[in-house]
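Some structures are shown below for you to check.
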Structure 1
Amino acid sequence: MKKMCLFLGIVMIFMMMPGFNNLNTSAAEATSVKIGLYYGSTAQSQIDISADKGVAFSAFDAKAGKYYNVFNSNAGQTVTIRKDSYFIKSGTKYTPVAATGKPTSGPFHIRLSGSFNSYNDTVLPIKSYSEKGIAAYPVYTDSGWQIWTGFYVSKSAAQTATSTVKSKLGENTYTVIDELSSRIYCTDQNGNVLFMYSSSDSLLRGKSLSTANSNPVKIGTSLYRGQVEFLRMSDSDMTIINVLPFEEYLYGVVPNEMPAYSNIEALKTQAVAARTYSYRSINKHSKNGFNLCATTHCQVYKGFSSENANTNKAVDETRNMVVTYNGALAETVFSASTGGRTEDAENVWGSSIPYLKSVEDKYESGKSYNYNWTMKFTTDEISTKLKSYGLGTVTGIEITKYSAAGRPIEMIIRGTLKPEGVTIKNERCRTFLGLPSQMYSISSDANINIQINNKTENVSLSQIKIITRDGEKTYNDPSQKVTIIGANGNKSVVSSSPGEYVFTGKGWGHAVGMSQEGAMGMAKAGFTYDQILTHYYTGTKVELKK
């Protein structure tokens with residue numbers, strides 16, 4: 001079970017690059033979805049693609065909504081899609097390097113004469129060139145098919161190589177092709193180039209040639225429904241995108257957010273929450289060329305390889321059902337478990353949302369992962385983690401305010417360089433040390449019990465002033481020990497400042513909205529998916545998407 005982060009706005013950025021279809025799609029229009037599998041820091045220099053019946057690669061004209069055939073791989077054949085850039089080639093292995101990294105293969109090429117209408121039209125000329133000692137390959141461009149040769153590491157190297165081409169093929173017009181950051185190409189497992197793709201008006205896509213219902217394509221090591229799209233953005237490796245029907249996308253989400261063995265009503269709850277969240281966030285990654293990513297930044301998605309009959313059934317039986325508030329899609333955030341009560345969004349993210357209020361969560365089993373947890377930190381560890389606060393050595397951590405649900409929502413952390421301390425609030429009370437939840441208590445090896453207004457409180461010695469025979473004193477020297485004589489006359493020795501803090505808590509995640517553990521408990525108790533959802537999202541409705 002994974003936690004999801006609150007997304008309080010929909011990104012509305014229009015993609016102006018050639019070949020981008022407008023990704024600013026309304027929930028009502030989203031019949032298909034583009035999921036970013038690899039992008040940004042995870043973008044790929046090369047990736048293997050295959051399908052049982054082979055893969056049909058096409059040029060997709062987003063403006064016209066048309067596909068133009070590029071190449072069909074053989075049944076079961078694994079091909080590699082690679083960016084046209086700098087590599088060190090060793091046999092069939094390609095290692096990406098910078099232009100200054102002594103590459104042996106590069107993005108400069110030589111165009112041989114001629115222009116062709118189709119891939120097939122290039123086959124005989126390429127065979128003829130091969131017989132004359134020139135390894136050539138077909139190239140898809142916006143103006144038709146061409147034939148190129150070579151992968152040179154510089155323009156000058158390509159220019160020099162034209163003399164060799166002329167000596168073998170005869171005098172003709174040979175054009176050096178400059179480096180272009182958007183180009184990609186396809187090879188077989190022996191390194192033979194099957195085609196180069198050099199189009200700025202269309203996108204390269206691949207799909208299984210199978211006519212079966214699921215017809216998955218293997219992308220890297222996992223299977224995915226629908227199509228795979230390859231996109232090179234400026235100065236980037238390839239972004240790998242899965243394009244598929246929206247409801248089929250949910251098949252690959254639900255089993256990764258809730259165990260597939262869960263009660264069907266709980267799975268339906270997760271399906272509706274995931275659907276609503278997806279529609280509401282449909283343009284979250286439009287600047288990256290797709291709608292949603294495959295990680296916890298959006299929702300965990302692992303494609304066809306992760307599907308389960310139970311979770312697919314939950315998606316199908318709730319098809320097009322969403323959670324709304326006053327007619328608009330609700331922000332259906334959820335977390336693994338809450339420890340018995342959800343939290344008001346205002347006490348976590350600082351924004352008051354009428355349907356994300358604290359509610360009782362009594363059906364959690366209390367047996368799920370991280371439901372009860374303890375974490376220990378030394379003073380040095382905390383001081384290092386909070387170095388940017390300028391505290392020096394931490395001398396005390398005091399909870400100064402709790403939410404109605406019992407969670408710390410304001411704390412003061414004191415240190416040798418800032419004895420007055422710094423104040424942190426809301427979600428920071430959880431994230432400042434990476435705690436599993438925001439519901440916890442704190443103790444330390446410097447804690448003592450004292451009476452305040454006839455109430456016993458456990459506090460650190462550094463948090464209070466002590467009346468001694470020499471007057472009122474404050475103890476906050478981390479190395480100092482103090483002897484305490486209790487009301488019963490018993491003596492104890494404690495550190496004047498903690499050397500270790502112990503955080504003891506319940507629940508896992510931000511605790512706003514639905515508890516997955518609680519939803520499973522409610523389903524076992526006989527509640528239906530719509531009853532569960534309206535319990536966690538106050539004042540909402542579960543209805544068909546408009």
Structure 2
Amino acid sequence: MEYDVKPGSLDAPYLDNPNLDSHLARAALPILDRLHEQLADDPVSTMITDRNGVVLSRKVSHEGLTTNLNRVHLAPGHVFAERYVGTNGIGTALASGRPVMIAGMDHYVEALRDFRCAAVPILHPTRRTLLGAFNLTTIRQGSDGMLMAFARSVAAQIEAEIAAITSRRERALFQDYMEACSSTRPGPVLALNRDVVMMNEQLGAAVTGPDHYALLDHAREIADHPRLEGTRSIALPSGRVAELRVSRCRREDSDAGAVFRVRLIGRPQPTPAASAAPARSNLGLVGSSPHWLRAVADSETAFVAGTWLHLLGEAGVGKRTLVEALHRAHGAGRRLELRQAPLSDAPAVTERWLHDIGELLAVASNVLVLSDVHLLGDQLRQRLTNLLVRLDGNAPGHLVMTSQPSQVGADDQLDQRCGASVEVPPLRHRYGDIEQLARFFLRKYRPSGESGFSPDALTMLQRCPWPENVRQLELVIRGLARRPSGRMIHMEDLPPECRVSSNKVLTTIEALERDAILRGLVDRNSNVQRTAQDLGISRATMYRKMRRYGIVPSNLT
């Protein structure tokens with residue numbers, strides 16, 4: 001009811017190309033194939049879903065059941081999270097984190113009430129984080145206990161196979177790491193994936209303190225994207241630059257992580273070195289971290305020169321704010337036009353959209369901003385590329401594209417149409433700017449400026465990873481600014497999202513669970529056992545959820 005799910009209609013969204021390259025899919029699909037052979041002609045369907053309820057694979061050999069499943073869109077690509085279809089086997093198992101049996105009238109949507117579903121969450125074997133669910137669906141009346149026992153058994157097989165794959169990945173990464181360390185002059189070496197981190201003594205001695213955490217942050221992000229290779233340079237908090245030579249660990253057609261050979265340039269400085277970052281610009285933007293100032297300076301240089309510019313950055317980092325500041329400073333007499341990807345892929349809509357892009361770029365006084373071009377489908381992306389190729393040299397208008405990083409390959413032809421590409425850093429890489437931004441937003445939403453932040457509140461704000469970046473920080477400060485003017489903002493005034501160390505973007509249900517745990521710990525003076533009892537979960541489960549959400553008792557005291 002909260003999500004406004006309608007019992008009389010079924011609305012399971014559809015996603016193109018669900019991810020079949022995950023550890024879960026690689027482990028589960030062979031098992032589902034074997035089950036399909038064993039259950040031939042039985043009116044039972046086996047399915048695997050990811051953690052968001054997207055059906056990755058479905059196996060069924062009974063024609064009548066296939067027809068019924070297709071009728072309710074219980075098929076690969078469709079999303080059966082509770083927020084879309086209410087109580088159902090897949091969605092409820094994922095939301096509760098427990099095996100569930102949903103039969104007949106237990107379903108919230110009427111169209112699903114012919115089915116009996118046994119679903120079991122699948123957890124990572126070491127981190128115990130939610131990966132997805134295994135689901136058995138049938139229309140045959142029978143023993144729910146037997147159906148659930150079968151579903152539990154298959155889920156256990158999938159988890160065991162994930163553990164085996166993880167072990168093979170770690171051994172492969174360790175082998176590549178040892179090869180890098182045993183070279184003639186290895187220097188600092190780092191190897192990591194989502195499960196393990198390895199570094200040699202040279203790296204441990206050379207990179208310490210904030211530089212150590214900044215280096216690991218960047219390396220984790222690079223390792224998470226299998227297409228990122230080659231050499232990348234990052235500015236460290238000390239003013240040094242770390243040059244990372246990245247090589248992927250690929251074994252058995254699987255990406256096991258990345259090995260980094262690290263070269264450190266420069267010496268630590270008490271303040272950011274002049275060579276590490278340019279002087280502040282006159283654009284009126286908040287922030288003084290070297291990575292941010294470099295992005296601003298490079299963008300300004302390209303904009304002033306009239307070079308087509310591609311701004312990459314996570315959602316909420318301030319790409320649009322940067323473009324608007326550039327236009328205010330250097331776009332006198334020029335019109336700023338903002339366009340996003342079309343909402344429909346209907347031929348008439350895309351034709352009109354492409355025509356408008358061409359018309360806007362044909363006018364010299366226009367600055368055209370194409371937002372979130374990573375959302376363009378392959379066909380439309382290619383057609384836009386072809387249009388820009390035809391306009392190359394004959395389009396007096398200025399083009400700025402924005403997109404999220406690592407969404408397209410380095411050889412992407414659309415990206416190559418821009419003469420400059422600049423990556424706008426996420427807020428977690430701008431540690432020194434968080435206090436400046438927090439004070440800026442407080443003045444914006446509380447103009448009287450009669451109060452500020454206590455030292456403990458500022459420390460907590462700086463420790464928060466801000467997965468939604470500057471946009472999230474602004475929303476938090478706007479909420480705090482509604483408090484009575486003249487009152488200092490203390491740590492206990494901060495919302496729960498500021499008291500965690502995990503940079504994972506949570507679903508609505510996960511955020512509610514996290515906030516309930518935080519409120520319980522705050523109310524009970526960080527007593528984990530009492531909080532677990534009051535929430536009706538075991539102490540072990542409580543600690544597991546705290547690790548999952550990045551909650552530590554020191555965050556609360």
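Laboratory data are not the source of any read-out in this text; all were calculated from the coordinates shown. In this text, all values refer to a predicted model and were calculated from it rather than measured experimentally. Cβ atoms are built from the backbone, for glycine too; each structure is taken alone.
Kindly point out which one of 1, 2 the value 1.39 was derived from, the read-out being Cα Rg over 2.2 N^0.38 Å, for residues 134-381 alone. Of the options listed, only 2 reproduces it.
Given a value of -13000 for helix-only ellipticity at 222 nm (-39500 (n - 2.57) for each DSSP H run of 4 or more, over all residues; to 500), calculated from one of 1, 2, which structure does it belong to?
Details: 1: -5000; 2: -13000.
Only one of 1, 2 returns -13000 for helix-only ellipticity at 222 nm (-39500 (n - 2.57) for each DSSP H run of 4 or more, over all residues; to 500), namely 2.
Structures compared: 1, 2; top value of percent of Cα pairs over 44 Å apart, i.e. the largest, recorded for 1.
Given a computed value of 16 for relative contact order in percent (Cα under 8 Å, 6 or more apart), which structure among 1, 2 does it belong to? It traces back to 1.
Structures 1, 2 were shown, and distance in nm of label points 7 Å out along Cα→Cβ at positions 46 and 214 at 5.0 was computed from 2.
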